[in-house]
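Take a look at the structures listed below.
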Structure 1
């Protein structure tokens, strides 16, 4: 293996071999850019082309629903890498264009600007798109999604002119935004059809705790209540006729004032290119444990990929920075055949969400029917929920307890467990126990 070129100096990429390879990456989000970094660090010296639909240099998405919405500073995107990274690593970065078709037989991709690019290996890091709301009035002005920098800029600009905000969906994005809007002093109503917030990701005990925490912040959180329709300030329910959104009517018949609406009802994987190319798709682009599709020269990773999860014990698709980053590192090794051990992707999933002053961190994947044990006092706003399945620790959810989170990651990564009684006992040194497990003791 050749030495990995530096990503932070003026080091030059080694001269390409006589039969140069071209790895084409579709998508310049977290997964795509980490893959560039990992390929170079693994010693790959061939051509890398990265194609991104947005005109901006790659940026971090998680802050868009939190820090970006603050009232006390000018919103600026945080770059995934400095511009120098792309020149130092000799990356052919195509911004503001999209791939319109994949020619698998010809090993080329067609671009929206009319050009085509040949590939030896193609990687789909296409991410996900916001799930669209389809109710009466959902096309009125003043109803926003939040996925891209352009979305965030539009929302931020509007926040200075509104008093009442309705959020549709109590997932991570919806609640992060709700907390940011409350910090600005806005009236916030959250409509969630499920019986608890973040139901897809959290144990019932933690979800219920967050419901009360947001109510304590002043959020009017309505559970078991979805959105039925919107009304505009001209009395109508369609953009052009109804004007700007003015009110939201829920499935219970209640009506809430809404100068602005933020829709956060989840995302759907961007699989259209894969489908058009005849690749296997099922809740994402189907890949094996090396992140390879059913075409040996095409890989997929990140939010768009459905992979066999060791920790979920089933096929799954995850939307997180950790998943995108670790899968990119794994994919680079798969492409270059530089795995030290097995080719199976087995990294522990972990997640985080910052909602006001609450820092939620999750290690592992919980199920709603897991046995749960509390460590710490929820009334103090600093505690963890340990989730057990058939007597085995499978996940730990922590609020403002980063030490518990890091210890849980160490323990779960080694597939070690502990007794529920130990988890609940504050005298038990969980941190030391996890370090011993990581050391193989």
Structure 2
């Protein structure tokens, strides 16, 4: 099939590339001329494991193209995906200006006899499909197009991609949600997604509003699990229990499951913070006070600062002149995304207290430098960050941090002190190697 993807951000680029991988002809459209130029020259503009290989293959074989022209991009497309930013507005609601602007432009380009399916791939509030439909319809009416609603259907098809494993998530989805009442759209989209669900995972058809709410509900529930476990971790520290033992005991119950039960210093990224906030705002607009989500957000903001009292206490509330090594800047491993990353909160607070920070992250340092400049020093590798540091703080659970050379760590730090926001190390390891060690929801190891 001929497909157009409007927007070449994270979702758009993964979507376009993966559809091309199954033989579709994909044209991606973006107004950023420099980005389109890079993509057209074979340069992937985001970090996502596994994406570069299939990107290069499909571009080379002519199935993946890029343009700044919306008219050119949609000319032959039967299906148009809108993968556009929906950033939080000032009040926390999702800002739909980019989505609605493109919808209006599409209404000026659709032609008689050329039916198209227009799909909201972005995470959007309930009712957005109706707004997109009405915006396109109004433009067509203004152009005096007969029977304008026959020219298109607007569908909700939310993405469920996890940064770091997005290619695998797209190619082997555990479900595909499609919101539409159009039998014509159902048939075409069923064929489009057939190669991705050959193992029997479901394509679930529902109405547009239910599909839109499904995405918000799923992300908000996962965020709730994380915040709940962080609250349990708080209790574990006060009761003398071990959150890892509690997690294993809970996770073995199949009604609860093992996923998203790991405590830490809060969630971040482009999805959970934005989606929880947007759903809470949508609820208020509908006259409902979604108390659980308000608590989830409050717990998460507090959890990002969880290590700070421990750090300040260790240094007797005097961090002036102290050098802190920081492992991890991205909000999670296997991505360069720093949006709402807990590391940024730690950096701000530690720097304000007079500490100097030397950080290392395998992928996110360029993005952090663009955001905060030379507020911190950037190391070439994880061990360089440790040299003459007064303590190590761990903010992201990259695999390469999990089994380090503990003797080397001790030799490089001024004192063997670790504050671990991701519970990477076993307590017995810290005891055996003689570290002062603070983590989340577990007892402290003191020298």
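Please treat every number below as a calculation from the coordinates, not as lab data. Predicted model, so just to flag it, every value in this text is computed and none were measured. Cβ atoms are built from the backbone, for glycine too; each structure is taken alone.
When distance in nm of label points 7 Å out along Cα→Cβ at positions 33 and 153 is computed across structures 1, 2, the figure 3.9 traces back to 2.
Match the computed value 0.40 of FRET efficiency 1/(1 + (r/R0)^6) of positions 369 and 433 (r between Cβ atoms, R0 = 30 Å, to 0.05) to one of the structures 1, 2, and report its label. Corresponding structure: 2.
Taking FRET efficiency 1/(1 + (r/R0)^6) of positions 233 and 393 (r between Cβ atoms, R0 = 25 Å, to 0.05) for each of 1, 2, which is largest?
Values: 1: 0.00; 2: 0.90.
Looking at the calculated values, the largest one is 2.
Comparison across structures 1, 2 (criterion: FRET efficiency 1/(1 + (r/R0)^6) of positions 185 and 401 (r between Cβ atoms, R0 = 30 Å, to 0.05)) gives the highest value for 1. One of 1, 2 was used to compute Kirkwood radius over Cα pairs in Å, for residues 89-344 alone, and the result was 21.1. Which label is that? Matching structure: 2.
Out of 1, 2, which one gives -12500 for helix-only ellipticity at 222 nm (-39500 (n - 2.57) for each DSSP H run of 4 or more, over all residues; to 500) as computed from the coordinates?
Working: 1: -7000; 2: -12500.
Computing helix-only ellipticity at 222 nm (-39500 (n - 2.57) for each DSSP H run of 4 or more, over all residues; to 500) on every structure in 1, 2 gives -12500 only for 2.
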